[in-house]
Structure 1
Amino acid sequence: MNDVLRVLAKDLRKISLTKGCQEEHPLGALSTYKVGGSAALFVQVESPEELQNVASVTARHDVCFLVIGRGSNLLVADQGFTGLVVQLGADFESVSLEEATVTAGGAALLPVVARQSVQAGLQGFAWAVGVPGSIGGAVRMNAGGHGAEMKEVLQSVLVVDLSTGETSRWSKSDLALGYRRSALKPCHVVVEATLLLAADGTGEGPQELTEIVQWRRNNQPGGQNAGSVFANPSNDSAGRLIESVGLKGHRLGTAEVSTKHANFIQADPQGRADDIYALMQLVQKKVLEETGVALQAETVMVGFVDEHGG
């Protein structure tokens, strides 16, 4: 740990944090890949007040940040992350509904929000029932599925900037949402998001939830993975391209291209993040050589020399 991080750790321990500030905190258990190294510093904030207190400290230090939600779209290098990791606690999982407006905390689970919205007779968010992420992560990546995405229902988000200590509300236009991207930076923490849905006059919401969950089970693998590895190119499918070059089921060390869906990479128990990363690079190289298409990583990669996967 460098001197800057040591001073930051000392300052964070001066403020009141329910779970304190931890050094060399393992990150593997916080991601769906279940692999990777440790964070130099880690804090889990249990209330908006704790988050604001942390931000008031971090604003005085020049360090790298990583905000972790459910870790369902994250790959941390085996060497770990040499910065501060912030995770929102249970106080940020609340979901409230007022007519067609849904306000969800940054740590709220997407399937929970999806089910609650359907139970309230609303439509427009059922697609999220099969996405094992958080609201904050979904906003950051403009998550989507089944022909829908966050930007279609998102109205605004409350954001805390760890680099300045400031809290502000961002509109949908401020977020500049695109395909699996937004204007949010690593220093930005999504505290809550406001969604605008629509009344469901069909009564088919519960059936839609069931069908989406079943579709995911039938078409996508379980186990240790982080969902789609690469963004789909225009008018094509990353999975189709990977399969077309013969890499479906290809293994490299403790990582394997899924035999169920080629745009998923499975990690072995006690696997290595560096194997997953190397397999991603191999896939990109072969697809580019044989099809001319440059696949772009959808998975967020942290701690690697080249964090854009080639």
Structure 2
Amino acid sequence: MKILFITASRIGDAVLSSGVLSHIERSYPEAQVTVACGPLAVSLFEGCPFVETVIPLQKRSYHRHWIDLWRASIGTHWDWVIDLRNSAVSRLVRAKKRSIFGPHIDKTQHKVLQNAAVIGVTPAPEPKLWFTDAQQEKALALMGNAQGRKTIGVGPAANWQGKTWPAERFIEILSGLVGKGGAYQGARIAVFGAPGEEDVCQQVLSAFPAADTLDLIAKGSPGEAAAMIAQCDFYLGNDSGLMHAAAACGVKTFGLFGPSYPHLYSPWGQHCAYARTPESFDELIDYEGYTPQSAPCLMGSLSTDMVRQSLEGFLQS
């Protein structure tokens, strides 16, 4: 069974879409899948054992990247085309069955539910990540021997400043978690971040003794970072692709939300929870001169007391 799966460019959306692959794994174990996604997301799908090919959709002017995909896929007679991007390609290639994101999908639902609706599946299959041997080997090498200690993964950065909870608040919460009587007393702290996020991540990293930390900032591809996060016992972070990767790996995950939409993008699963600012996204950006590029931190109203209270309830549940 030949399946073409056209999915997201952004890391978080790509991870959330992996529930589609989880459904394919259970329902069509003989399937041979080709994934088309953004270049940043390619490494997230390379370890999936039934994915034959991953086609990077390198954005080009005049939508020529879609022409590239059409050329790469037109020669195959697909049994099923699943298109979460609502592209023309899914309508122009030969296929026995097509499942395409469109106006019939309820866009007020969580993204995992939207993806499940595209393929007509209930309940929604949970996101899941697979890793190559090389990704797992690198993760084990960089994570080292925990020697019986638990590991907290932390993602103190985000893809823009407005969504980034202050570093000093991360430090306060982490100090309580790993300190005497904390839920993860004596745990190591593994700090994750993407290239360009080094400054805020280093603030958190340098607040703790080197013997108690792991510097995993910009240490590999998204797939390699996810393989490292999979080794953690708990993950705390802003709304980001790394947060969704932690949840998809089955790691207990707690997300921090401000100018984003948790009803669409909260970490998915019973092992996940989040805290958010009292104000909604729309309220946070309702000021003169707002632009994402110039916005300061918009997470100030999410206090450490609020996070601590929510986190304690979550960890005790």
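Quick note: the coordinates plus some simple rules give every number you see, no bench work behind them. Everything numeric in this text was worked out from a predicted model, so none of it was measured. Cβ atoms are built from the backbone, for glycine too; each structure is taken alone.
Consider the structures 1, 2: one of them gives 113 for volume of the Cα convex hull per residue in Å³, for residues 14-189 alone as calculated from the coordinates. Say which.
The read-out comes from structure 1.
Thinking of 1, 2, which structure, once helix-only ellipticity at 222 nm (-39500 (n - 2.57) for each DSSP H run of 4 or more, over all residues; to 500) is computed, gives back -10000?
On the way: 1: -8000; 2: -10000.
Derived from the structure labelled 2.
When you work out distance in nm of label points 7 Å out along Cα→Cβ at positions 38 and 126 for each of the structures 1, 2, which one comes out largest? Mind dumping the intermediate values first?
Details: 1: 4.7; 2: 2.6.
Going through 1, 2 one by one, distance in nm of label points 7 Å out along Cα→Cβ at positions 38 and 126 is largest in 1.
To which of 1, 2 does the computed value 4.1 (distance in nm of label points 7 Å out along Cα→Cβ at positions 86 and 286) belong? Could you put the intermediate results ahead of the total?
Working: 1: 4.1; 2: 2.7.
This figure was derived from 1.
Using FRET efficiency 1/(1 + (r/R0)^6) of positions 134 and 166 (r between Cβ atoms, R0 = 35 Å, to 0.05) for the comparison, can you identify which of 1, 2 gives the largest number? Please list the in-between numbers first.
Values: 1: 0.95; 2: 0.45.
Largest calculated value belongs to 1.
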